[in-house]
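Engineer: Next up: the structures, one after another.
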Structure I
Amino acid sequence: MISIASLVEWSIKSLVLITIILGGFAYLTLFERRTLARMQTRIGPNRAGPAGLLQPVADGIKLMFKEELIPDRADKVLFILAPIITVVPVLLLLAVIPLGPDIELFGQEISLGLASEIDVGLLFILAVASIAVYGIVIAGWSSYSKYSLLGGLRATAQMVSYELALGLAIVGPILLAGSMSVAEIVADQRSLWYVVLQPIGFLIFLIASVAEINRAPFDMPEAEQELTGGYLTEYSGMKFALFFMAEYGKMIAISFVTATVFLGGYWGPFVDRIGLLGPVYLFAKVVALLFFIIWIRATLPRLRYDRLMAFGWKVLLPVGLLNVVITGGLIVVLDL
C-alpha cells in the first residue's frame, strides 16, 4: 500500500518540477531577449514592470486574449492535440533527474528527485524526448498548409537523424558508470566529471541536443525566410504559446540532462556536508548551459538544409560511433 506521506511527497515534488518548467519557460524568454539585446548593443524589454521583469506576464496576457483561428480544411482534432502532444513530454523529462543528494528532514531521509531511482533513467529520457516530434509532424500535417507540411517533414528528418548521434553520445557515460540509472551516473562523477573523460561525447551531445530542440542554427522546421513560420504558420493564441512553451521547456530539460550526465549533476564543493547546496550547483550549471545555447543563436547563421543533414549523418554519426568504440576499448584494456 502506498502511504499518505508518500503521496504528499510525490505531489509536492511534481508541483516543484512543473513550476520549474512553466516558470522557467516564462522567464527564460526574458533572459534570452535581454541577453541577445546586450550582445547586439540594444536595450531589450524594459517597459513592463521594474527593469522589464513583468514582460513575460504581459506576453502571456496578450496571447490569452488573441483570437485563435483554425483553418477550414484542417483536421480540427489533431490541430488542437498537436501542441498538447508537444508539451507533455517536456513535463516528464525532469522526473528522473536527481536535483540533489538525499537529505534528512523531520527525521526522515528524503530524495530530491521525483523518480530518480529508475534503473533505466537514461532510456526513459531518450524515449520521452523522441515523442515531441510527433506533435510537430501532426501540427504540420493537420494544418492543411504547404508551409506547415514542409516544416513538419523537415522536423521529422532532422530530429530522427540527430537522435542517432544523441543516443551514441550518451553511450559513453553509460559504459563508464556501468548503469543506465541517472542517480548512479551522478554518483560516479563525485570525484571527476564525465566531460573530462568524454569531451567528444559531450560535444556531440550538446550539438545534437540543440538540433533536437530546433534552436538556431538548426531551426529549419520553422525557417521564416523559407516557410513563413513552418509548422507554426497556422497557429495563433494559446496554441501558438504552447509550442513556444515546449521549445523553451525542452531547452531547460536538455540543460538539466546535460549537466547531470556530463557535468557532475548536483556535485560541487561541500555538497557532502550541506546537501541543500546540491540544487544550487545544478541550477548554476543549467543557467550556464542556457546562456551558451542563447549565445549560439546570437552568433551562428542558420545552416542550409542539405548541409544540416549531411553534418548529422556524415560527421556526428561516424564520430559518435568512433567515440563509443574507443571508450569501450579503453574500458576493457584499462579494466575501468
Structure II
Amino acid sequence: MSSAISINRLGWQAFFQQQLHLEELEHASIARVCGHHRNGYLLHTIQGTLTLHANSALPEMTLGDWLLLDEQQHFVRLLERKSLFKRKAAGTRVTEQLIAANVDTLFIVCSLNQDFNLSRIERYLALAHEATVTPVVVLTKQDLCADVEDKRQAVQALDPFLQVETVNALDKDSCSSLLAYCGAGQTLSLLGSSGVGKSTLVNSLLGYDIQKTATIREDDSKGRHTTTARTMHFLPSGAVLIDTPGMRELQLTECETGVRQTFADIEQLAQQCRFNDCQHQSEPGCTIQQAIATGELEPRRLSNYLKLLAEQAHNSASLQQRHAQDRQFGRMVKTVSTVSRKLKKGY
C-alpha cells in the first residue's frame, strides 16, 4: 500500500455515509475506485492504495465509484451512485461503457481554435444533464483566438444559465476562475475531444506537471492526443479531479431526458405547435419552423436536437435488445447445464 489519505480528501460526502449500516461502519473499509486496468481495479482507502482483482462476481465499476471491503479486503458491495456518465462503446459494438461516477461538476472542455463546435458542446451538455451533474463549459486556447468573446457568447446563447469560462490553460492565473468550482470534497471531471488542452488544464489546476502534453499541430491548429487512461488527481483546494482520454466519438444512450433539457427552448416551442405529433418539418402551424424563419432559432440547433434524440433512441433500443439476448442465452446455458448434470447422474 502507498501513503494514507483521509476519507474526506477522497471526496466522501453525506450521500454515501447515509447508505451505511451500523455493522458496516464498525467492520467494513471504504474504498474509492481511482483506476481501472485489465486485471482489476486500483482502489484508494484511508490506509493507502490496493488492487482489487477482477472476477465475474464483481459488478461493473468505473472511476469515482465507492465500495465496501471486508476485513480481508474482499469486495462486499457497491454503494449507490450519486451520478454516472456512460456512453455507447465506440465502434460497432453494441455495449455500454461507463466513464466516471459520483461527479459533482463536469468541465466540458472545448478549444477556441478550429476545433470549436457548438453541436459537440450540446452533446456533452446532454450527458451532464442526464447525470444531473452541474456542467461548466471551459473554452481553452483563448491566446490563439481572435474572437474569444463572440465564441463565448455563442456558447452562452445555448443556455442563459450555463456557466462558461474562457482560459489559457498554460497560464495558471488564467485558470484561477475555475477554482470557484473546486471546493473541498467536490469531485470534478474533465470531458472533451482529443487535443483540446485537458492535460495542460490538469497541470495548471494541480500547480505542477503530472500529465504529458504536446504542442498543437501547425497544419490544423489541433492538439495532439496525450492522455491514454482515465486518472484521478487530488487538487490543492481539496477537490478530486477525474481526467479522461479525449473522445473522438461520444454516442449517447438512454439520454432522452438530458437531450430534452439541453434543448429546453425547442421543447417549449414544440408545446405550442398546432399538432401534437408535429415533426417540425413542413407541418402547418409549427412554431419551431416559425422561430427559424424569424431568426429566433438556428436551423443547426434544431438539426442537432433531432439528431441526438434519434441517436439515443436507436442506441438505447439496440442495447436493450442486446441485454435481452444475453438474458435468453444465460437461461439457455443454465437449462443445458441442468440437463447435463441430470444425464450424468443417470436420471
Structure III
Amino acid sequence: MGKKITYTEIAKETGISISTISRVVKGNVPVKEVTRQKVLKALNNYGYFIDLQAESEESNLILVSLPSLNNPFYSKIIDGIESSASRFGMQVLLHAGSINQRTIKSFLNLIESTNATGLITLNYVEKPLLRMLSNTLPMVQCCEMNAEMDLPFVTINDIAAAKKAVNHLASRNNKRIALINGPHEYKYSHDRLIGYKEALQENNLEFEEQLVIQLPDINFDMALSASMQLLTSPTPPDAFFTVSDIFAAAVIRAASKCDLKIPDDIEVIGFDNIDISIMSTPSITTINQPKFQLGLQSCETLCRIITGTAGKISQIYVDTELVTRESTS
C-alpha cells in the first residue's frame, strides 16, 4: 500500500499546479502527456500507487457558491449556469453562505465529499482563500472577483455602470443624489461607490458623505429604514442611486410614507433589472445586468478549463445598459 502524501509536496517537487496534479490523479480530464508523466514519476518516487480505474470515477459535479438564496438577482445566473452545465454533461450543486477563515475548512470538506470537479463562486473571497481554492480544483469567479489575481472571471464594469446611472440622474437636473450601497467588502459595492463619486465630479455636483448609506446586506427593511432617515432629514436628497432594485423599491415605499411622489419629488434608479423593477409602482429605472449570460459564460469557461480546451486564462467583462422606466420619467 502506498503512503499518504499531499498534492502540495508533489507541486513543490514538480512545479506543477495542485489543480493539474489533481486532474492527473483523478484521470477524468485530458492533461498533456509530458505533464502527466512528470506527475506520475513524482508520485512513484513517493511510493504513491494510483488505481486509475477507481480514481477516474468522477461525479461531473460543479459546485456553485453564492452568498444567499434570498436575493432574486442570483436566480437567472443559476439558470445560465445550469443551461451551460447540461451541454457539457455536468451537474450543479448550490452552496449558499460565506467563504471565510471560519468556514473554509467545512467548504473544503464539501468539495472533497462531493468529489466536485469545478467551482463557480459568486462570493467575496479573500485572496489567500482564493489561492487555496484555485489550487484545489478548477474555478471561475462570477460577478464578484479579484482582478489582482491571475484567475478566470466573468463580470461587469461596475464603475462604468454606476456612472451611467448617476449621469442619467444628473442630466435630469438632480443636484443631491443619494447612494444606498451594499456590503463594503464586495467588489461591486466598492466599484459602484467609485463610479458614483466620479459621476458627481464630472457633473460638478458636491459629494456629501451623509448621502451615502452602506448596508451590510441586500435587505428591503434595512433599505426602507435608511431611506426614511434620509427623506425625513432637514435637507433630503432629490434623487437616489441604489445598488439593487430591492433597495430602489424600498425608496419608493419610503417616499410614499413621506407623501412624496416619484418621479415628481424624488427620482430613483436601481440595479440588476430583476422582476421587482417591473412589478413595482412606479416601475423602476435600472441598470440591466445580463444575468443569464453571466452564468452561462462562467460555466462555459469553467467547463473548457476542466476539459483542457480553455487556452489562456479568460477574464470577461459583459456589457450593461440603462433601462429607463417610470421612476425617472
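Quick note: the coordinates plus some simple rules give every number you see, no bench work behind them. These numbers come from a predicted model, not from an experiment. Cβ atoms are built from the backbone, for glycine too; each structure is taken alone.
Engineer: Given 19 as the derived value for relative contact order in percent (Cα under 8 Å, 6 or more apart), which of the supplied structures I, II, III does it correspond to?
Structural biologist: It must be structure III, since only it matches.
Engineer: For helix-only ellipticity at 222 nm (-39500 (n - 2.57) for each DSSP H run of 4 or more, over all residues; to 500), the calculated result is -13000, so let me know which of I, II, III that is.
Structural biologist: For helix-only ellipticity at 222 nm (-39500 (n - 2.57) for each DSSP H run of 4 or more, over all residues; to 500), the value -13000 is produced by structure III.
Engineer: Output the label of whichever structure in I, II, III has the greatest value of FRET efficiency 1/(1 + (r/R0)^6) of positions 172 and 276 (r between Cβ atoms, R0 = 35 Å, to 0.05).
Structural biologist: Ranking I, II, III on FRET efficiency 1/(1 + (r/R0)^6) of positions 172 and 276 (r between Cβ atoms, R0 = 35 Å, to 0.05), first place is III.
Engineer: Of the structures labelled I, II, III, which one yields 39 when percent of Cα pairs over 30 Å apart is computed from its coordinates?
Structural biologist: Value 39 for percent of Cα pairs over 30 Å apart corresponds to I out of I, II, III.
Engineer: Follow-up question, since we're still on this one. Comparing distance in nm of label points 7 Å out along Cα→Cβ at positions 124 and 284 across structures I, II, III, which is largest?
Structural biologist: Checked I, II, III; max of distance in nm of label points 7 Å out along Cα→Cβ at positions 124 and 284 sits with II.
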